[in-house]
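Peer 1: Each in structure tokens, the structures are laid out below.
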Structure 1
Amino acid sequence: MPHQSGTRQGVTLILLSMLPILAIAGLVADLPVLLEVFRNTAQHELLVPMVLTLPSLCVALFSSVAGIIADRWGRRPLLLLALAGFSLLGLLPLLFSSLAAVLASRVLVGLAEASILTCTNTLWGDYFPEDTRRRWLGFQQMFGPVSNALLALAGGGLAAHHWSSPFWLYLLGLPALLLAGLYLHEPATQAPAAITATVPTVAVSQAGFPWPVARRIAAVTLGVSIVFFMLAIQQGRVFAALGVDSPAVSGQLIMLVSLAAILGAACFNALRQRPVAQLLSLGLACYGISYVGIWSAGSVTAGAVASALGQFASSIVLPALIAWTLSSMSPAHRGRGAGLWGAVFFAGQFVSAPLLSGLEHLTASLGNAFGVVGIAALIAAFIALWTHKEERV
């Protein structure tokens, strides 16, 4: 009797999607403590932040490999192994006093995160038809800001006790492993992919990976990811440039504007049947208005409103990109497609910061740099809408 996919599988996948963000959200409050603890280590100012960023780098480097493994040997076995590794390897810094050892353990955690992200996204495509899948992806985006806030709060409280205490949060991988073992089944991969007219379509074959559409998805994802991470990474600097000199106040503002992401996810759910190009156009237009608003903001309030619109946009573009990727791949190639998407998306995180830094140098201020990106996003929004009209993307 074939397995049925429903609420248990959807809720489990949403919970699993929280785990790869733990490295940033759960440990961000620990960064000042880590800098102080390892202050006598050579180049600590460069190396300590890598405790947070190394797992994301590994996701960018190894998600494609995880996708190939998932397609060849199965999603469920790789996912269960990765969840076990996530918890056990994530706890290793509790045993170390050396920064080098901590960083080495973070590379291993990154390998587990790459597999978790790839398998989770792949299973969204395997378990659910197009419209239901988009609805669940919208719910996932609603849960994201809440999980971020909870992890940041828990990490901050644990960091006050000891520098290594926030790593106890990796125990969350164990109940996730239990839920995955109980409710996630290995899908059949022989059925034809659910391709709809609302996404870019290609002649999908079980025999060959659809590189033309994959390259297109990768190019669009990289561009959107760069814009996505600019605000996510630089939000604190945006408020500082507007005169907020208290980290506590800045943190409160960041948490407040992040709530707009919930509204964005609700908007995505309401519009989920629209073509992907239209959804991306809407999201990019919101990003454009947001970044131009940051550029022209003359007060903290105006900057917060503009930033909130950017958070709103993030919950539209992210599920739209994932939905496009999953619907453009046959079941036999879906793991590889999801892995490629994850690799490109997280690569954008590393391109984003130096690109913004270069723009800031050229334009003489952070606000001006955001303005340039905002104008580019508005142009991209128009191109996405025009592409849909010309090609029915």
Structure 2
Amino acid sequence: MSGVNFLVGVLIARFLGVEQFGFFTLLWMAVLFIQSLQMSMISAPMMSIGPKQNNQEKIGYYRAVIAHQSIFSIASSVFLCISIIIGNKIFPAWNIIEFVFVLPLTLFLSQNQDFIRRLFFVEKRFLAAFYNDLIGYGGRLLGLFVLFSVTEPSLDTVLWVISITLSVSVGLGFLMIHKPSFDYQHILKVFQRHWKMSKWLTGTALMQWTSGNYFIVVAGALSGPVAVGVLRAAGNIIGITNILFQGLENIVPPTASRHLVLSGIAGLKSYLRKVFIFGGAAVLALAILLSIFSGQILTLLYGNEYSDYGYILVWYSMISIISYSLIPLFIGLRTLENTKPLFISYLITTIFSISTANILIEKFELNGVMTGMLMNSLIMLFVSYVYFLKTCSLRTIDENESVSPDM
């Protein structure tokens, strides 16, 4: 999925040009924003809590979660549609009304496809997840390649191609999962357990868009779509690390939960340490390679229009190393069902972003954007590490106290 996303980004950036690619990025950020809320409220809790259910509880639990997802996806898509209508009246020059149908449709399909694939991973149906991704993302790449080969592309057409391929993936996926249960009492019970961790994850998702992403939004406001296009193009290249990141996000949370159940805190920490070491070595090697050949890589993939922005890729390479270091810590905190520290780390970075973004970007332009994003990553790493160690210590004490002295 991440590999295809990388190639799709290359196609769109190369054929639409840097300015239109920047505008596409701003539109897609609306989809990603709502999908991040869906991930925080539904998918992330499911991936940590689902594997802990016994055989009698699992089917009922997943049916309730699927009901949550169905309700959320419909409501959020309607919300985006209304937001586009209102936004078009406030900013008529943007002419976003032409996306009033296709963008909410893309949102609905994208978040449901992501949910289905994660449910397959939780249930260890890896082959089903692979084929679901192959249709949704492989079909997207093929469709866009054909589109760009036979006609002059537009943003509207690009979104329609994405929606069509996702609709096939989602339709087939729904045939392969449990039917949703709309038993009010059971839905409420599952929601209450999810909410204990998702309330902080949801706050974290909201804060994420006012921390690192805030710098990109301000760059767009101050410098225009070209700046956003450059940032997204370089970010798309380092985004190939998402092949690893997404793989870990699909597999590590359920596995971490099982290590916690079977071996306690010691087993969890040992497992996450291995994840950090082996994956970190791969990310470090890739970051060094991309930094050395940054200018050549941008030119090769996107054309001469991007040739002067190799330094942005060097910044992203440094940030990717820190971003990877966060993954075991975030998953560990979610496994321990203590997501408040994630919210705290994003709260601190939000304050930092709002306080410094305009100053950094006005003074240092794109270098200011990248400086702010790097500082945010370092802040999150420090806060998450401290809280993870603290949570593990408290949990270890509880485990020791639960063991009877007579035993």
Structure 3
Amino acid sequence: MLTKPQMAKYADVLWWALQTARKKRFKKRDIILIRFDGPAVRLAEILQGRILDLGLNPVMRPGITPVMEHQFYEKAGSGQLAFLAPGEKELCGQVHGSIYLYAPDSLTHLSDIDSEKIGRAVVARKTLRDILNKREEAGAYSWTLCAFPTAELARQAKLSQRQFCNQIIRACFLNLDDPVGMWKRIHRDMMAIKKGLNRLSIHRLHITSASMDLTIKPGKSRKWIGLSGHNIPSFEIFLSPDWRGTEGIYHADQPSFRNGNLVQGVQLTFKKGVVIHAQARKGQAFLEKQLAMDKGASRVGEFSLTDKRFSKITRFMANTLYDENFGGPYGNCHLAVGASYSDTYDGNPAALTKRRKAQLGFNDSALHWDLVNTEKKTVTAHLENGMEQVIYKDGLFTV
């Protein structure tokens, strides 16, 4: 497990990430929400102390147990699924930052639950996410999250607890004297790549691998972003494309644990921006119900690439936060079905109305599900001037 000095470094990295993700500086008495699963309570205690020392107000929210979550979906009626506790909206309307410590005791405890019920609860809570998104667009709120090693994560990743913990230590640079300094250097290096990508006028992207042949159109008024502080670790560079320009086949060779379910071997076929055929080697029914959650669930919300030069993650981690940042021999790409990120808008996100987002092809959904491909691949940019340029090959950006 992580030592106390390593957890102290982790807390420093998370505070740097939360500040980096926020457009405005934090002020005294700002509210910081700290959500944590039970196994991460020691890290939560360290973070609470950090926040108090800074003169801010921590709000501590421990997560529910797998038994509680299963009971909820097993027993809850329609009204209970949609119920929002008093004060939830008020907190979302006033909180200035949020840190989530993900440390699950189970990853498959909801496998016998009708995923349609899970979807209804997710849709009901979208109103809270919309409040936070608006505050973030205005620069009044930021968030970050991390993973804390647990026996369940290690078991599902088919690693020993020591191996799993070492992946986290290396990925977050907790083995260094100054991990925050390392994150700042990577932030600078990734900024250079983003600038190179954003100088290109890309009409469409063509992604090819042994299992994929996919076209994505970035769309108008877009920019590539990455290492914004929202995730620790984060080595991805991504955008939210115009969902209407997605055509072809996408394949996820990495398994995905989501809402207490395991899904493997996902293949999606897109036509005119919408999934027209979806299949999974495992979890077919769950996949279908997730894509039917709402109108936007079967559309693309994000496309991302990770350069293997930055990421120290070399093993499947049974955790999307790590798997979408996989380095390995060929890096990775991931595609998210569902909600777009408005901060990939090349302008002031706070000025984006719902109508303007729709005009630009930013997708809206209660779902955001990252599906990861680690195959050897080539990404070719077809430019507005008719030229072609390879921007990513064999795990490396070439811009």
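Bear in mind that the values in this text are calculations on the coordinates, not laboratory data. Keep in mind it's a predicted model, so treat the numbers as computed, not measured. Cβ atoms are built from the backbone, for glycine too; each structure is taken alone.
Peer 1: A value of 16.9 was derived for mean count of other Cβ atoms within 10 Å over residues 68-75; which structure in 1, 2, 3 was it taken from?
Peer 2: This figure was derived from 2.
Peer 1: A further question on this structure: With helix-only ellipticity at 222 nm (-39500 (n - 2.57) for each DSSP H run of 4 or more, over all residues; to 500) coming out at -25500, pick the structure among 1, 2, 3 it was computed from.
Peer 2: 1
Peer 1: Moving on. For mean count of other Cβ atoms within 10 Å over residues 44-51, the calculated result is 19.1, so let me know which of 1, 2, 3 that is.
Peer 2: Label of the source structure: 3.
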